[in-house]
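Each structure below appears as structure tokens.
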Structure P
Amino acid sequence: MPDANELNQIAAGLVRRARDAAFVAVGLGVLGLQRAQVVRNELMREERVDEGVARLRSEVAGGAQQVTGWIGDTLSFVSGQLSPFGAQLPAPARDVAEKVRAGLEAIGAQLRQLATPGT
């Protein structure tokens, strides 16, 4: 049977090991908490980015609708201004004016397509 001195040494070793295990558990808990905070901060940052992207998309869509309206108004104005002169122009100039009008309409259609959200 071990004597009292050996029992004290065994008890002291058990206390050290228990203390070390407690320190390791606390350390792992601290590391886990820090990791959770990092993930939380990343998620909050991503959420802010997502909110910013959504707001930007909304603003771009509103601007695109406004630009689409301006394009339509401009094309209508230009066509309205050129229409009365179309019959008075010589044939080659009428052809050029028609090509310009068709080109403006094609550009307008492309710009409206580009300005439409989701295309």
Structure Q
Amino acid sequence: MDERRIEVAPLAYMRGRNLDNAFIILDEAQNTMKIQMKMFLTRLGIGSRACITGDITQIDLPTSKDSGLLHIQSILIGVQGIKFVELAEQDIVRHPLVKEIVKAYSKENPNPNSLPLSHNPNNK
């Protein structure tokens, strides 16, 4: 952050790096494998923060149990310094029809590998 530089790097090129004094964003994390998520999280260096985003209703992996995002929600709950934030239908800021489409998919839940929109890992 001191250098005031923005770098974009594919997840595949993170291995072996130490990211000090950085703000790191991992987007579309629902499609990371468990080992990729562990590799990403262990890159955090001194003075760094990370924001991991993903939609657990849109997992494209063979099974949702392979998702690194779902995995960390189950193992890192309660770890000091880690917080999970869930967005809901009212947070959608796209075309108004998108909110209705999301509601319809959430009701039907046609993909057994995905969780309903209302899934909250903090409620155990």
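No lab work stands behind these numbers, since they all come straight from the coordinates. Quantities reported herein were computed from a predicted structural model and do not represent experimental measurements. Cβ atoms are built from the backbone, for glycine too; each structure is taken alone.
Rank structures P, Q by distance in nm of label points 7 Å out along Cα→Cβ at positions 4 and 100 and report only the one at the top, that is, the highest. When distance in nm of label points 7 Å out along Cα→Cβ at positions 4 and 100 is computed for each of P, Q, structure P gives the biggest number. Comparing relative contact order in percent (Cα under 8 Å, 6 or more apart) across structures P, Q, the highest value is found for P. When log10 I(q)/I(0) by the Debye sum over Cα atoms at q = 0.19, 0.21, 0.22, 0.27 Å⁻¹, for residues 28-67 alone is computed across structures P, Q, the figure -0.62, -0.67, -0.69, -0.81 traces back to P. Structures compared: P, Q; top value of distance in nm of label points 7 Å out along Cα→Cβ at positions 12 and 36, i.e. the largest, recorded for P.
Tell me which of P, Q gives 1.90 when you compute Cα Rg over 2.2 N^0.38 Å, for residues 44-107 alone.
This value belongs to structure P.
Which of P, Q yields -7000 for helix-only ellipticity at 222 nm (-39500 (n - 2.57) for each DSSP H run of 4 or more, over all residues; to 500), as computed? Attributed to the structure labelled Q. Thinking of P, Q, which structure, once distance in nm of label points 7 Å out along Cα→Cβ at positions 20 and 92 is computed, gives back 4.5? Only one of P, Q returns 4.5 for distance in nm of label points 7 Å out along Cα→Cβ at positions 20 and 92, namely Q.
Taking Cα Rg over 2.2 N^0.38 Å as the criterion, the top structure among P, Q is P, with the largest value.
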